[in-house]
Structure P
Amino acid sequence: MLSGDPALYSVVFRSLLFSGLATILAMLWGTPIAMLLTMKNFRGRSIVKGFFTTLIGMPTVALGLILWLIFSKAGPAGFLGILYTPAAVIIGEAILVTPLIVSIAVTAIESVDPEMMHLAKTLGASESQASIAVLKEAANGVIFSNVAGFNRAIAELGVAWLVGGNIVGLTDVLTTDISMYTNRGDPSSISYAIAFAVILLVIVFSINIIIILARNPKVLATFGRSPQ
């Protein structure tokens, strides 16, 4: 079932592509938001931070429904004509993972020594250069926020199903196909659902392991060594 099945490879590719592009989009606007929330003092900052933290728990079906209403023909963004297209899935997943990326990145940036910004400016750095220096110090946490965002995107169902429509060969991804095959209930379909679920788990765990090893190569070097 798994070997040489073009449909399977196509679904896996779309899942990785949609989730990857969604994460990149969320990173492009989420990281500056996180920097703004940590480096600038303004009225209501704590409320905004709490708002993003609260949105982490947004049910995907609720967000999917909201986006469906927005992207539908009668909705405010209906003129775009992107409902039931890959663009809708990518944008929807980017919106979904933004609160997670922002919240984790905020925590990472806040953990950097507050004197770092002041020191950089003392050495002649501009405001933007000092901000980049702080961001570099928080790089591990920011990278983790992006990985967490990708995992959230590739594992979600509600947004992809409602705004993508699970159109075979166009917007179906691993999670929507798992749901579809499970609902059919026959043995062959259940086998496909299990296979897709296993692939999804392998992807998520593999990416996390790669990131862990990249951040700490000593883990791989010491793996398998007997304790002294």
Structure Q
Amino acid sequence: MAVSPVRFPDPLPANVADVAARIGPDDLVLDVGGWWKPLNRADHVVDMLPYESRGGGGSIGDGAERFDKSRWHRIDICGERLPFADDTFDFVYCGQTLEDVRDPIGVCAELSRVGRAGYVEVPSLWIECCYDVDALPNSDRYPGYEKHRWIVHADGEGLLFLPKLSWMPLYEFVPRAVFEKFRSRQELWTLPWHWEGEVRAREWGFVGQEELVPFLEARTAEVNAELAARR
């Protein structure tokens, strides 16, 4: 019987524990984009999909859900302001959402407006450049995840959103043998980003292969070299 490739549909436990440690017992917490896998500690959840079908991928964190249907807010986070006053929340959680949405820069501005601090998690740039990541047919023929619009890189200026363009399958930024060797290391799959005061975010717009290929080659080569040094 063939062995299924290693994939990680759930957050890294250390990241979940880190988030929990930063939330006080009386803190008011918002989860933005939590429909598929809501944060149990959230007092409010915002998503465009309904409360009744939440949790198809399970949930995040210990304990029972603190929110209920009355605190589930159905809106399009790219088309509407979040329905809260400035600085309403002590902590805002946004996991595995920004890579999917039309306007991540606008969403980050809203996270900053309604929250004092928080946590963003997205797939790592490295994993979005690897093949056979997605749990879907033909995933060995394209890098990263099928439905993601953005690749995200973190630097000294914050989060940089790179458009995930149609020519990506023409390149192999991470040798397949390297990915197979290290795919079981879950920390390589995600980019965790804690923030206070503001989620600094920007888009690298109007770019193509000439700009992005060297950038992606350089960023993935850094990780590949670090992995080789650890062997």
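Summary of values
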quantity	calculated
Structure with the greatest value (metric distance in nm of label points 7 Å out along Cα→Cβ at positions 132 and 180, set P, Q)	P
For helix-only ellipticity at 222 nm (-39500 (n - 2.57) for each DSSP H run of 4 or more, over all residues; to 500) computed as -24500, the structure of P, Q it came from	P
Computed 19.2 for mean count of other Cβ atoms within 10 Å over residues 12-19 - originating structure among P, Q	P
Structure responsible for 17, with relative contact order in percent (Cα under 8 Å, 6 or more apart) calculated and labels P, Q on offer	Q
Read-out Kirkwood radius over Cα pairs in Å, computed value 18.5, structure in P, Q	Q
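Computed from the coordinates by the stated procedures, all read-outs in this text should not be read as laboratory data. No experiment lies behind these values; they were computed from the predicted model shown. Cβ atoms are built from the backbone, for glycine too; each structure is taken alone.
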